Each structure stands twice: as C-alpha cells, then as structure tokens.
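S.K.: Multiple structures follow.
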Structure 1
Amino acid sequence: MNKDEREEIGYKDAFMSAKHVLDNYLRADQCERVWCFTDNQRQWLAEAFIKAAQEMGLKTCLTVFSKKEYTEHDLKPVTNLLQSMGNKDLVLAIFSNGIEKVLPYYQVFPALSSPRGFSGISAFIRPRCPDKALIQRLMTDLSSADKTAEKALVLNKARLLRVIGPGGTDISFEIKNYKVLPYKVTDVIRHAYLPPAEVTFGIVPGTARGQIVVDITVGEFVVKGKVIDSLGLVDQPVILNVEDGYIVRIEGGDIARRLKDCFDKVEKNAHMIVELGFGLSTGTSIGWAGADESLQNTCHFGIGNDLFYGGSNDVAMHLDVVIKSPEVEVLVER
C-alpha cells in the first residue's frame, strides 16, 4: 500500500478493524499470545493487530518477512515454531498480494485450515483483497454474517432451486455439496478465513436452465494461472443464456463482448455453470469478483472447474459472476 492509500485508510480504521476481528471472530480473549506473520506491504495491518492485542493484555510477537526469495527449506523453522506453540496461541497470516512469488507462505499457512501441526487458533487474512475494501469488510458485524449464512444453509434441504433477480436473472438448477468457508472461531472450528467470504453450493452438471443477468461484476478470466482479461464492473448488464447447464449465448455491452471472446477460446466444458454462492461480508462493490462475490445481498455463479465442489469438471479455469438482490425459490425439496 502506498503512502496516500495508508493515509486515506488511517491508523484508527486499521486498529478498529483489528480489534473488531479479535473480539468478535477469533475469540482472542481465550488466548494468551498473538503472533502475526506478515511482509512489509501488509506490516501496517499486522501492527494494528499487535496493538489491539496488547490493549487486550495479550502477549504479542511480530514476524516480518523481507523481500528476499525464500524456499520451502527456508520456511521449515516457521513450521517447527508453529508446531511448538500451544492451544492458547493465536496466529495470524497477513500477507500482501504478489508476495507469494518470492515467499511461498501458502506452504506453511493454508488459506482454509490451520497450519499443519498447530494446535491453537489461526486466521488467514485474504491477500488479494485491496486494502480499503479489506478494512471495510473486516468490520462486518458478526451477527449479520451469521444470519446470512444461516439463511443460505436452509437451502441445503432443497434439490431444485430457482434464482431470480431484479436485473432479469431467472434460472433454475439442482444443487449439491454445500460449504461454508470458515469465517469465525467456535468450540469446534479453530481457523478463520477473513473477511467473511461465502456459503457455496455445487450445481449438478447439466441441470441449469434460464438466464443469468450479471449486474455487478464479471470476474477475471484466468486460464492456467494466466489472466486473459481482467473484466470487472459491468458497463451494462451481461446476459448469459444457459441451456442444459452450459452458457450458449452472451449479450450486452463491451464487457459482454470481451467475455464472449474469452469463452470462444476455451473448451465447451469451461462454459458449464457449476456453483451458486452467497456472500457474507458488508461493503461496496469494487470490480474484483473475489471481493464483490463476498458481499451480502448478492449471489454469484461459478463457471468452469468444479473440483472444489466435489465435481469432476476438471477444466483449466473457474470464473465467477456476481448479481445483486437475488431471490431464491425452492422448487423441489430433497
């Protein structure tokens, strides 16, 4: 984050978001020590967590990785350190986007689970979420995230759903295999992925029929790790016509044209509708689907690879599109 962005966010905002997370999402009052691992681009946020923990009377430690290139061997001492910690320790992984090119932190700090052999409480702060949006979303009221998750999980009793939206979305499909990305520490869950992300359902292949009208964001079109087009906030609604589970026609403005150009270059199975998700955070849309799909009062549809949802559509891309104010109707229960 550059100096201007840091001044715009302000130390107070960073501190308040850190205190909010420690108090509400991580049960820090049950811990004795907070240890933050970070790099110099997100050190400002780690320091806010350290300060908030100190004000709670907790012991604190801060590890800041330099810009040098690290190997898995270099990180072995960190793994050993984590495995030596106790169940009263709280560890936060707070890394910046892009640092993984020289610092393979993901080998030690998994996004969706505790570090291997670590017995305490852990949290992973999303690296790709831009700083201002990150602070905004970290301030999400826990009760609102809980209510949104509970409302979505009721749908697990359904087999066939219909989703409609004020922009013109009207699509039905069968669902399977729901997941809640862990966003808070409980008596049984010891890890949080923050800010609160989503409740997600797999869509049974070949069952989606209707149209999706994307009125917020089209995600980056990434194939084998390479960004083909960043896309983003729609210039006008993007209409995806869906038959037998596949996108068969795309209409709209410039974003729609660019999206069609991308899909024209990939195999048919990459056109498959595979996911329905509901966001858990509060905030405003920024044009990056990873953040926008996490917003309350939206839903998103995933297209392409569905291995994460227990499927078998092993294609080289997964794209998310986000719509506002969805209404969900259960057509057939299990």
Structure 2
Amino acid sequence: MFSHLVLAAAAFANRAFAAPDAVDELAMASLPKLREWLAKNPQGNCTLENTIRRKEWGDLSNPERRAYIDAVLCLQSKPPLTAHQAPGAKSRFDDYVVVHVQQTNRNHGSSNPLFNGDEYSMSGNGAPVPHTGITFPGAPAPFSTIPPGTGGGCVTTGPFANMSVNLGPLAPSLKLPEIHKNPQADGFGHNPRCLRRDLNKHSAAVTTTNHTYDLITQNKDAHWFQTVMEGQFDQGKYGVHSGGHYTVSGDPAGDFYVSPGDPVFWLHHANIDRVWWIWQLQDLERRLVEVSHTMTMRNNPPSVNGTLEDVNNLGVLAGDVLTRDLMSTMGGMGGKLCYVYE
C-alpha cells in the first residue's frame, strides 16, 4: 500500500495547483522522447497508457493526501523487522531509516498545503525556539552558515504532531540540549524524542525552478549532474538535493543519516527522483546506462568506480538489487518499476 501511495505524493515543490513552471514544461515536452524509446525498447506490460503517474502534493485531492498520511501512520504502527540490528527501531517506518543509515556512505556523493498543519498536510513547522544556524566547515563565507529558520521546536500541529523519532542523531544540524546523543555509536539505539522542523527560506532559495532547470539542462553527463545536484560545499553551493533537506531541517530531517525519520523526506526524495528522470529523458539511450562516482561518499576512503553491476543492499526492504535494475522508471526491476511524473 505504502509504495503505491509514495508514487502519488511525489514532488516536493510548494506550488499548490499553480500553473506549470519551466521544469514541468520541460518534462511534458520530453514525454515524446520516452514514447519513442518505448516503441524501440518495449518494457513488457509497462506502457505510458498503464503506468502509475506520480503527482505533486499540491495536485492531490484532500482524500488522496489523507490516504498517503494514513499509510505513513500505518507503517509507524507496525512492528519493525530490523530490531535485531537496531534496537531503537520501533516500527516498519523505522526500518526505512535503518536501511538509509546503512546505505548513506554508499549512495551519497557517491503556509502551503504541505506544511499548513491541517489534517491533510504533512504537519506544520516546529514551534519557534532560539537556535543557531547550520554550519559547513570548509565552505567560504557567507555560505559557511545557513541562518536559522522560523522553527526549531517540536511539531505541534497536523497528523504527525505526536510522532516519536526513535533513531539517531548521527550528524545533527540542529544543536539543542534537548536533542540527546544516541546511546549507540551507530545511531541505532532507542532515543525517543519529538519531531522537530525548522522551515528555512534561505535553504529553499537554492531549490527554486531556475536552479532545478539549470541543473537538468546544463549538466551533460552523470558526473556533473550528480555533483551539482548533491552540492559543492567547498564552493558554497548547497545543491538542489541538500537544499531540499535543509529547507525542512530540524531533527531528524537535517541529519544526513537519519533524515528519513521525518515523513516529508520521502516527498523530497521523490522529487529528486523526478529531477533525475527529467534529466534522463533528454538523452535516454545514454543516460539510462550512465553512472558516475566511486563506491564511497566523495571517494573517502578512495574506492573503485561504480558500475551498472554493483549490488545495492536494501536489507529488509528489498534485498540485493543491481544498479542496472534501478536505472529506469519504466520497466526497472523486471517490470516492478512502472511510473512517470506529472
């Protein structure tokens, strides 16, 4: 149930039924390329006529939003499958956090309807509390610090107001005495606390349409697309990926490792998938088989280059999956992946 609802709640933009922007228009203009590719490379029963269509939150009806929220709450009510690895995991939702922590170093570098706090939203901002901003050692001033947002405290409105964050922190961006160190060094100990957010306009400024459009159209190979998207911190560039994380910030969303513990993480990363999908559409023959970077985050420690035959261990979520099987939204994983973005 949850996997299908994720497909329906994809994009992280806050446009709420606004007219299509330049990125939307680029995606729509690129669909004939996908249709042409499918004509040459049929993907079994996966066609543009029967594919799942992922939608932006603002384009979902209230019942669709509520169905997605209820699916997340359902996961949070089910017992975990990873408790033998992570004693702090208390639900199936936490299982997703555990797998993300395990894969982080392998897979990185390597008042709108979303947050208005009503029952159809992903809950609101955190309560306002004094706190410092986010610091990036090594980044040039003034980009070495993102000023504080407008929250920082516990989320008190909406469906996730009483949610318990159980795992982490491992790399907290929000420095408050109420956020205690995890009892285990790997972050998998039980450390219950409230969900905190710090919605931040400064971070959001690097995720706007112009930045996203330029990311897609100006980076012609996988190396530069991935590098620019994930951020070039030594140049003071946060990138669309990191900028999205720090737009929500708080705890755990601002923590590089345990950020999936905030339900809104999944909407942000669905949008990252959407941006990658639009980039692929510009040259499907090449970009569906093009990978870049090494097997470790920012090549630290140095490692071999990644390939399509690399195994991605998704643990209790999906087991071992080859990179090759994750490259296409139309027919990937032997046809299990069959979706596009609206």
Structure 3
Amino acid sequence: MLTSLCGTVHAHKINPLQDKYKQDSRAITRGISEPVHEEITQLARACQQAHPGPVASPLVCTDRTVRIKTPEGNKYDSLVRGVWWNDDPNQLLFTKPWKWLAWMDDAENIARSNRNWKGRAATIDASYYLTYRSHYGDLQFIHSMASANGEPARRTQQNILAWAEFTYAAATGSLDMETTINTAAPQQLQPYFSQQSGWTTNYLFAPRYRLKTADHNRLMAAGSLLHMVQDSYSAAHTRRAYDASPSCLAGRVVQFHSYIDQDPKKHATADRRQAWADHTFTAQQDPVNVSATLLAYIAQRAPWETVEAYLRDTVFCVDESAEDAGAGEYLVVSAEGAVP
C-alpha cells in the first residue's frame, strides 16, 4: 500500500508529510514525494520579498539559492498549505492518507470504466468530493488541465482565468472570506459549485484544519493560485511552445492535457524534480518567476485587470494553433495498445 501511495502522491509532486513539524525532519514519510511545489514557492517568496516595490514588469529571479521557509516547518506555513490544497482539497493527507489513496483509486476507476469501487455505474459529477473532481473530473483546471479530452483550449483557459480571479480576490482581501461561493465566485465558476453553494470561501479552503493566524485562508487562496500556475509548466499538464507567435509574443500553450487517460507513472516522471531541472524555461515563462510575480501583485493589491492581462496574454496565452485537449505522450497503454 505504501508503494502505491508513494507513486500516487509523486504524480502530484507535493509532500505534505515532509517537514511536517521541523524543516530538518528525518521522518520515514519524507520519501513519499519530492516537494517540488514547496521549493518553487519558497524560491518565489524569497524573490518577491527581495523586490518589494511596485510591479513595473514581471519579476526575473536570478538567485535560485535562497528559499524562505517557516522555521516551524511546512505544516505551519499557510502559503505552502495553500499550494497543497489543489491536490488535497478535502484535507486528508495529514491524518488519513489511505483514505485519500482510496478516493484516488476509485476516481480513476470511475473515469476509466464508469464503475465505482462497488462495481456500480458511476460518473464523477458536482456531487462528488472535490478530490475526485480535481483529478479526474470537471475541476481539473485547478491543475491547469482540461476537464475532458477534446475540450477546446480556450475553454480551459477561461476556467483557469476564472479560478485565478476567485483566488486572487480572496488572497488580496477584496473578497470577504465569509461570502458564500454562489455569490463569491465569478459567474463562470458558479455551476461547478452548484452542490456547494452554501459553503463560505473560508470553508472551501479549510474544511477540516486551519492555522489560527488571521491571514491563513487568504494565504491558502494565494497558494492555490500558485499551484495552478506552477502545474502549467509541467509537460504532463500542458504542451508549450516558447517561441513568439503573432498573438502570443512570450510563447503559448499548444495543448492542455487531461489526466483521465494519462498513465499516472508517466505523469509522475514528468513531475519529478529532475524533469523540472532538465526543462529549459525562458525568463517570461518560468514557474519561479511567474509565481514571484503573482506574489508581488498580491502584495501590492494590483488591480485584477492587470493580473488578468498578464495571465491571459503571457502565462496562459493560446492562439489559433492551439489544439483540443488530450493525454499527450502520457496516454495509458494496455497490452492491446493505447486506451480508446
């Protein structure tokens, strides 16, 4: 079971058990995953704090040696906990990792065979737990992925921008965290939370656990935004082109992938630290630089219109050459060949 859990969590490149209490923890659970999101976030935070002024242009973080951590460990770092949220929105991994794994296995079975763990016909819809939906259902956009194969790139982009608008409003304080989702979220997002319309934004980001600091859930929202953006630079999530096109001067997303028909092991390989280290980014298209720029916008409470333009025209730019969603080179292959 531990081997299976390790492989599954590796596919999402988080490690909520590493440094659970202290940064130098030697716990056996450290091996569950490589903390890629955590490291990118800590580098970005250091870069943003080194450039505290107004954001005249996107930040370029040349120093990749300094990371700002919380001395007590990641468990007490609200921003990092927000980065974890996208992979664990029901907050199971700290205390019930086996339940998280069971849900993930069930979600995969439903997505692939339309049968749940009981063998009954099932479809992942708005009534399911967010953990199911964010990996194998209609909320995959919080991982910068399409919700289904064949989804047009612009639809995925629109969903991503809607989630960015929501999390940015929460992170900057322009949204009252006790506002219910049915009124807080952009109109495009509201159908996705039709079964959770009475939830407050506070409850969405902390359904089970939260820290006592006043800004905890705002930092959780900021972390969720960073997670989505960082995911978009994994080759398992998107296929990018870094050359300019007439509509996308800083490069573009050629295809958003969908996780439904991907091989989790192939996906995990693309998400490991070594794959990120081997990837050649540009100054404008780099997960640390983009994360730092967003943190700077949040700190300055820049107008959403400014942030939206940056995300739409640079980070998530798509043009007429964009392809509909698919599994990419990470397609599951059975003994008979690729899955249909």
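What follows is calculated from the coordinates using simple rules that are stated; it is not laboratory data. For clarity, every value in this text was computed on a predicted model and none was experimentally measured. Cβ atoms are built from the backbone, for glycine too; each structure is taken alone.
S.K.: Tell me which of 1, 2, 3 gives 1.13 when you compute Rg/Rh (Cα atoms, Kirkwood Rh), for residues 65-136 alone.
M.R.: Checking each candidate, the match is 3.
S.K.: Out of 1, 2, 3, choose the structure whose coordinates give helix-only ellipticity at 222 nm (-39500 (n - 2.57) for each DSSP H run of 4 or more, over all residues; to 500) equal to -6500 when calculated.
M.R.: 1
S.K.: Suppose distance in nm of label points 7 Å out along Cα→Cβ at positions 209 and 249 works out to 2.6; of 1, 2, 3, which structure was it derived from?
M.R.: Only one of 1, 2, 3 returns 2.6 for distance in nm of label points 7 Å out along Cα→Cβ at positions 209 and 249, namely 2.
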